[in-house]
Structure P
C-alpha cells in the first residue's frame, strides 16, 4: 500500500487516481482513509508529514518526497532513517527548472522588472539594454541534475555558462569550477549568479555580503535552490547600493513570503511563489511508480537522500 500525504482531499484523490492507472496492483490511499492499517503501508508519498507520523509504519520500504527538497521530512527527529528517502526527480522537474532559469536570466537581461513597473503606472519608459546574452556569463552554483538541465537551455539562448559545485563535475557546454579554492574565480566572471544549491550546513547563508561583493558590479542573482542559501538583508543592501542590478527569487526562509517582507515591493526584485521546478502531478506520479516498480524488481532507487551529504 502507498499512502499519500498532501494538502487537500481533491489533490490526494488525484494522486491516488494516477497511481491506480500506473500501478494497479498497489493500493494507493489518502493518509486519512479509514481503511488504512499501519502494518499494511509499504510506501509513503509525502509533503510536510506530522512529526512521528512516518514512524507509525513498521513495514515501510521507501519514502518519497513530493518535492526535490526533503527538509520537511528530515526535520522530524523520529523519521525512520533506515528507510530509503527519495527526492522527487521526474524528467519534467529538470525541464521546468531549466525553463525557469532561462526565463529569469532573460528577464534580468532585458529589464523585465522595470517594464512591469512602468506598465503598472501606464508609463512609456523606452529602454534598450547594452548587452545581449552572448555578453553575459551565467554562473550556476549547484551543478546537479537541475543545474545540468539548465545549461543547454541557456546555451541555446547564447549565454556563456559556468558552473560551481562542491566536487569536480564535467558538464557539456559549461566551464566547471569546484571547491572553495575555485569559488572566487567562478564569481569574478559571473554576471548572473544562479543558486541551485541544496540545503546543507555548508550551504546555509552561503550567498552573503562577502560572496556578493566578489561578483562584478552590475551583476544579478537568481535563487531557485533553497531560501536558506541566501542572506536576504545582504542581497537588499547590494541592490540598494547599486552593486547588484536585479534579482529573481523563488525560494525564501519563510513561505509563503509574509506580506510585510520588503522583497515584495523592491523595484529590482521579481518574486515567484516557489514554482521553479514543480512538475505536473501525473509526471511526478509516473516517476514514483517507475521507482517502485524498479525497487520491487531489485533495482536501486533513484535520487536517494544521503544524510552524510545533507542532500
Structure Q
C-alpha cells in the first residue's frame, strides 16, 4: 500500500568523517545519515589511525567498509569515499585524500550549508584547514570528541591525533560544534535493542547487526553498546530543539589534551545533552521502512 509522504526539506549537506573499520557504531551512524532525507551526504572521509595495541591492516579498511555498507544498503548514487589516512597530522607529507574531498565540496556553489561531521580524529579536517585556512568560512565542524569543559581530559578521539585537534582548535578559525565525551556517552543501545531493532529489520539490518557480533577479545561487552557517533545525525538531519547546548569560548588545547584559555577566542557551540530517544527512534523507524522498501526518497 502506498501513501502520501510528508514533504521534508533538506537542511544541510554533510561530509561524514569516521573510522568505519573500528567500533561499528560509526557504521550504524553512517547508515542513519544515508537514510535521513534532511541531510544530503556529499562525501565520506575515512581514517584508520590506531592506538598501538589495536593496529589496522594496511590500505583503506575504513573506505572498504563504508563502500560495503552503501552496497548493502542499496544507495543508488553513492557519494565519493576517500582513501583512509593512517598517519597522524604531524607525520603527513601531503594533503590527505579526505582533505581534498572536503575542499572540493566546500568550493561548490550550493545554497545548503556544509557540515563536516567527524566521529574520530580530526586529521582530514586539520589537513584541509592547513591547505586553505579560508575553509573555516565555508564549513562547520561537528566533532564527537574531547573531555568535559572547562578543564578537559584524556579522550580517545582527541588523543588519537592530538596535533590535529590542536591545529583545528588552536591555529584555525574553524566554526566548531563539540559533543564531548560525557555527552556522547548519553547515546547507547542495550544489546536487546540492537538485536531486536537492527537484526530484526531486513537483510541490511542482519548484516549491520553482524558487525557488532565479533568484538575484540580484549573487550568485554556487558548489557549495553555505546553509540557515541550518532549525535551529528540529530544535529544535521533531525532537530536540536529537545537537546541542550550553549555558546562558550573555544579553548586552547594543551599538549596534555586539556583546555586552557585561547589568546584569540572565538565562539564554540557546546552540547550538554542530546535527545537519544529521537535519534534511535528515528533510526529504527528508518530501518523498518527500508526493510519494507519504503525509502524516504522513493
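When Rg and Dmax of the Cα atoms in Å is computed across structures P, Q, the figure 21.0, 66 traces back to P. Tell me which structure, out of P, Q, gives 0.25 once FRET efficiency 1/(1 + (r/R0)^6) of positions 78 and 246 (r between Cβ atoms, R0 = 35 Å, to 0.05) is calculated. Computing FRET efficiency 1/(1 + (r/R0)^6) of positions 78 and 246 (r between Cβ atoms, R0 = 35 Å, to 0.05) on every structure in P, Q gives 0.25 only for P.
Consider the structures P, Q: one of them gives 0.50 for FRET efficiency 1/(1 + (r/R0)^6) of positions 166 and 286 (r between Cβ atoms, R0 = 30 Å, to 0.05) as calculated from the coordinates. Say which.
Working: P: 0.50; Q: 0.25.
Computed on structure P.
For the set P, Q, ranking by distance in nm of label points 7 Å out along Cα→Cβ at positions 14 and 174 places P highest.
Every number in this text was worked out from the coordinates using simple rules, so none of it is lab data. Worth saying up front: this structure is predicted, and the values here are computed from it rather than measured. Cβ atoms are built from the backbone, for glycine too; each structure is taken alone.
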